[in-house]
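Okay, got some structures for you below.
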Structure I
Amino acid sequence: MVSKAAFEELVSSAYQHLYDFVRLRNHPLTQLLLDPTITPKERGWQMHRLLLDVIDELDPGPSAPPYSKEWRRHRLMVLRYVEAMDPQAVADQLAISRRQYYREHATALAAIADLLWERCAKCAAEAADEAHTDAMQRELARISQYDSSAHLPDVIEGVVMVLHKVLVQNRIAVEITLPSELSAVSVAQSLLRQVLVGALGYLADHTTDATVHIAAQARDESVLLRLTLDAPNAPALQKAEARVAYLREMLQVVNADVGLLSNEHGVPLGFELRLPVQYERTVLVVDDNEDTLALFKRYLAPNRYRVITTSSARAAIELARELQPDAIILDLMMPEQDGWDVLQHLTNQSETAHIPIMICSVLKQQDLALALGAAAYLPKPFTEQTLLETLRALHSAARPHHARGER
């Protein structure tokens with residue numbers, strides 16, 4: 001950023017070349033005031049237009065007495081640059097000396113430089129804010145790549161501990177009411193922690209002798225988390241909208257949102273966060289080989305599958321009925337009761353008939369497996385890619401009522 005004095009010199013130089021569009025398009029003032037993405041030819045014209053338009057801002061209006069200082073300053077710039085008169089002609093028009101003309105001219109240029117400086121400073125501030133926002137979004141996106149979910153009760157407990165001192169100082173109690181079974185949310189734990197520190201810390205800074213109620217509610221594929229202030233006299237939460245805008249900026253990278261909670265009189269009382277639920281499918285794997293079961297876990301767990309394993313055919317039938325998994329992966333060759341029996345039992349029972357079953361076996365029995373009710377067949381040995389592709393195809397073909405949370 002240039003100094004104010006250097007900026008004033010650039011303004012004076014630009015007016016000296018006001019009608020030289022080639023010089024204006026590459027003038028340093030142009031780089032400071034105009035959008036750098038416009039074409040060079042357009043830059044010269046826009047800079048010329050800007051320098052003329054800003055002269056109008058010196059106009060004191062019809063109420064100003066003729067020949068007053070403000071009137072003369074504006075009139076001097078109009079005659080010199082809009083009507084393109086030479087200095088002596090301008091001085092004659094205004095009935096002033098040549099020396100006074102130059103003094104008035106310098107004063108007028110300084111006033112215009114002040115107007116353009118404010119505009120330049122505003123653009124610089126906006127550019128800095130935009131750069132800060134971009135940097136923050138990149139950092140949040142990077143964090144979310146490696147830390148994609150959070151356990152809400154643990155995060156809330158940690159945030160309350162972080163703010164313990166300020167909560168005690170302001171005599172603020174925190175009451176937490178969470179469902180016993182609450183899905184993990186698809187927000188990086190470190191990001192969610194910062195957001196909740198920002199929300200709860202804001203409430204703690206703006207009131208005393210109060211209670212903050214923290215409650216969560218599952219809604220379709222999201223969790224609504226509310227931080228509500230309960231105080232004898234509802235405090236005026238200053239700049240609450242600004243805090244919401246800041247928190248929203250942090251959350252938008254993970255498709256989450258935040259808004260204000262207000263009472264019937266429109267007084268802000270807290271925040272409501274909408275946090276996407278971590279999408280997780282449950283897969284029951286039935287195989288008598290421990291190494292194979294471990295391989296399924298290694299392939300599926302990082303891809304947001306909850307993997308339940310068993311080597312018992314009898315246990316598989318009970319688990320399928322109890323857990324209602326999104327899919328079952330079944331080996332055919334097992335002791336006690338082979339996979340064919342399990343397949344027949346599961347496909348013929350109303351409680352489990354809707355669960356898609358993938359046969360995974362070394363036996364070359366694909367046609368028979370599909371004829372007997374299996375939804376897919378995966379031969380052993382398999383790769384992570386073929387396993388995931390087969391599961392995705394199986395989920396896509398599943399009936400709508402089998403979607404998780406609709407059973």
Structure II
Amino acid sequence: MPQIQLFSSSSAPQRLSGGSGLKSTVRAKSLALLLTAVMLLLGSAVAAQETPVDMPFFLTFVPNVQFSPVYAALENGHFADAGMNITIEHGDENVGVDLIAAGERQFGLISGEEVIKARANGRPVVYVYEWFQQYPVGIVVPADSPIESVADLRGHKVGIPGRFGASYNGLVALLAANDLTESDIQLEAIGFTAPEAVCVGYESNYAQGVEAAVVYLNNEPTQIETRCTPVRVFPVTAAVDMVSNGLVTNEMAIADNPALVTAMVTAFDAGLQDVIRNPAQAYLWSAAYVDNLPLDDTFKAALESEAAAQAEFLATNPEHTAIIESRAALLERLMAQFDAETLLQFRVLLNTIALWDADRLGYSDLASWQVTQDTLMTMGFLTGGIDLETAFTNDFLPDTGE
């Protein structure tokens with residue numbers, strides 16, 4: 001808002017040749033003109049504040065139902081209500097980190113590991129909202145495998161996309177939590193083909209393929225079960241709490257425009273809650289952003305009916321436990337109507353919601369950051385630790401009233 005300095009008649013006296021009535025009239029007119037100018041300036045300032053700010057939002061990977069909180073925040077107007085005109089930008093995670101660190105982009109969804117590595121290299125990125133409350137990586141084996149625990153992996157062939165990224169970080173942490181190292185297993189790079197590799201191994205009695213695979217929990221176990229066999233899963237989260245993907249900004253934004261950071265966190269949080277509370281509606285919204293998301297007319301009609309019913313349910317059942325139970329019941333109803341292929345991406349959404357959901361959304365703690373840093377140091381990605389309390393903050397989370 002422009003700064004306006006008001007001067008009284010005594011500080012800026014007027015030399016008038018008339019009597020007291022003329023002086024009063026002139027003063028009244030001057031005051032009216034001054035008030036008009038003030039109102040015009042105030043109106044301009046308000047109008048400027050109400051003009052949405054163009055804001056690119058950086059996402060890794062490609063358009064996917066897993067980004068539904070962003071789509072929900074767009075469709076439900078949460079970003080617009082916060083004064084932001086959001087455009088989605090996809091790219092490699094390291095590119096996003098560089099852009100945000102340089103202030104060329106203000107916000108993006110980035111992993112906690114990358115935040116630590118970036119700050120170790122002097123790049124001022126800051127994690128302000130923990131999107132994934134559970135680390136999304138684990139190890140999967142067929143349900144009838146003799147491998148019944150992580151310790152049983154010793155000596156067995158384990159597939160992994162490669163020695164990089166969250167899958168590798170999660171594997172190292174999971175092995176370490178079970179007194180194993182990479183040298184205790186036969187690690188084989190298979191690219192992003194875990195469903196195929198596990199099914200080939202299962203169907204060939206492990207003459208080919210792999211006996212186990214590092215997977216992303218929200219989609220690959222479901223794909224394996226759809227293609228060939230039920231599975232047993234060993235989640236990283238069951239052994240160790242690591243920081244996963246979250247909303248990231250930079251130190252400059254926090255220092256210079258904390259209101260913008262608060263607005264972004266609030267809008268993203270609202271979108272995430274929309275998805276958690278009504279996944280049928282979230283899937284419908286996502287179809288406008290994700291090419292080829294399965295949604296024929298029959299499936300669409302079923303989801304529209306379920307979304308409307310859930311909206312009515314939420315009006316009288318806002319409790320967290322009730323919402324969790326409603327998601328399970330929803331899946332049961334849909335599985336009675338549609339085949340596994342039709343429901344695959346919807347099940348991915350439900351599985352991902354389970355990784356996001358928590359009693360307090362967005363919150364991360366120092367202990368999980370310490371475990372994540374320790375894992376990176378074990379892997380040789382860091383030569384020394386950073387001040388982790390500068391890497392993240394919970395200060396911008398919406399007030400829960402607790």
Structure III
Amino acid sequence: MKKTIIIGLAFLFFSNVLGQKKELKNIEKLIKTENFELAFTELGKVKDLISSSDNKIKSKYHYLRGLLFFNDTLTDRFESLKSAVFELNKVKEYGQTDSFNKSKTLLQNIFNDFIEKYNKFYQLKDYENSYKNIEAAYRVYNKDTLYLYNAAIIANQAKMYDEALTHYIELHEMGYKGISTRYFAINKENGLEEEFPDEKQRELFMKSGMYEKPRDELGKSEEIFILRQISSILRMQERYDKALSYLDKALIVKDKEINVLLDKATIYVDLEKWEEYQNIVELVLTIEPENYELLCNLAIVNKESGNTEEAMNYINRALSIDDKKTRGLIIAGEILLKPADDILEEMNSLGYSRKEEIKYDELKKQREVVIRESIAYFEKAFNNDNSNEFLISTLSRLYSVIGDEEKFEYYKGFEK
């Protein structure tokens with residue numbers, strides 16, 4: 001009796017397998033005749049039976065679903081191909097079958113399709129669609145990280161910052177550094193060294209006898225760039241602590257990397273942490289002592305903090321590097337002009353006694369001396385840039401304050 005039951009169960013299982021094979025074969029015919037809607041319906045009917053089937057049946061089922069999505073004309077092509085990739089990658093789980101080999105061919109076709117569209121959309125500057133296709137191309141195999149790196153860059157170009165951040169963090173966590181090899185050889189005809197897209201391409205030209213002296217060059221690491229990009233997006237999202245933490249990771253990769261230090265300085269400006277900002281910039285100046293822009297920035301920070309003497313030291317260092325740039329001259333003028341406001345405040349606080357009137361006249365003369373010192377820098381800047389609206393309005397205002405009508409009218413004449 002027990003033997004009879006076992007034979008019966010085996011027969012039932014065998015019958016089910018044959019039935020499923022027949023169903024799948026019929027569905028394959030429907031796909032070949034482009035009867036996609038009915039094929040979807042029939043696949044839905046056998047879905048619940050597949051989990052108890054053998055690996056060949058499961059493999060065939062997912063292959064047919066992948067094939068159906070690959071050929072589908074009923075829905076969005078991009079989404080259909082993504083669904084096809086999911087199904088065809090499921091086939092791999094069931095071993096080396098006929099369906100597995102067919103799936104590999106289909107996956108390659110889909111990969112090529114995504115790459116073609118990625119290039120097409122990129123040339124059209126449609127970065128959003130270009131990103132979608134390069135990211136989908138990477139997900140076909142999940143192994144060539146260069147495609148994921150490109151996806152992150154293009155997502156950034158498309159202002160898809162959440163997606164870019166996700167990919168950059170993914171790259172960082174998998175240890176991607178983006179170090180690639182560049183391939184060179186010398187063109188015998190003109191004696192110039194030329195770069196080739198890959199080693200195989202160079203080998204072909206070497207065999208032609210047109211090139212000689214091949215050499216390889218290891219590209220630079222993109223690790224710091226990736227960490228800076230992560231920090232930049234986090235900064236835009238006002239997640240300052242995390243942004244700083246990724247910059248600190250970059251400084252572990254390369255100590256005293258100037259661009260990373262300047263990124264940190266920018267975040268401290270956002271946070272209005274002026275002491276931390278000054279410390280960072282001072283460190284940069286030990287590496288680049290003649291960095292004009294940084295010296296100007298430090299002059300501004302100290303001016304705003306009321307450290308006029310220190311501000312003037314920094315701007316004088318900047319002007320010793322280049323005494324013709326408009327920015328430095330304006331900053332120098334503004335630093336020298338700042339005491340004029342303090343003097344005016346003291347003048348306005350005086351009363352009307354004879355003693356206070358004498359004091360008022362003394363302060364007025366002091367203020368004029370201060371203003372004329374600042375005017376000297378503003379005028380030098382104006383000589384370099386006589387269309388600068390700030391300089392025109394500042395000079396006309398200052399000459400009006402000290403009562404020089406001729407100069408006031410002169411600069412007033414430049415106003416638009």
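None of the figures in this text is laboratory data; all of them are computed from the coordinates on show. Here the structure is a predicted model, which means the values were calculated and not measured. Cβ atoms are built from the backbone, for glycine too; each structure is taken alone.
Here Cα extents along the principal axes in Å was calculated and came to 131, 64, 44; which of the structures I, II, III was it taken from?
Numbers: I: 115, 58, 32; II: 110, 55, 37; III: 131, 64, 44.
It was calculated from structure III.
Out of I, II, III, which one gives 8.4 for distance in nm of label points 7 Å out along Cα→Cβ at positions 71 and 391 as computed from the coordinates?
Going label by label, the one that fits is I.
Where does the value 1.9 come from, among I, II, III, when distance in nm of label points 7 Å out along Cα→Cβ at positions 175 and 247 is the thing being computed? Intermediate values should be presented prior to the final figure.
Numbers: I: 1.9; II: 3.6; III: 2.8.
The structure behind it is I.
Give the label, chosen from I, II, III, of the structure having the highest value of distance in nm of label points 7 Å out along Cα→Cβ at positions 303 and 335. Walk me through the intermediate numbers first.
Numbers: I: 3.1; II: 1.9; III: 0.9.
Top value of distance in nm of label points 7 Å out along Cα→Cβ at positions 303 and 335, among I, II, III, belongs to structure I.
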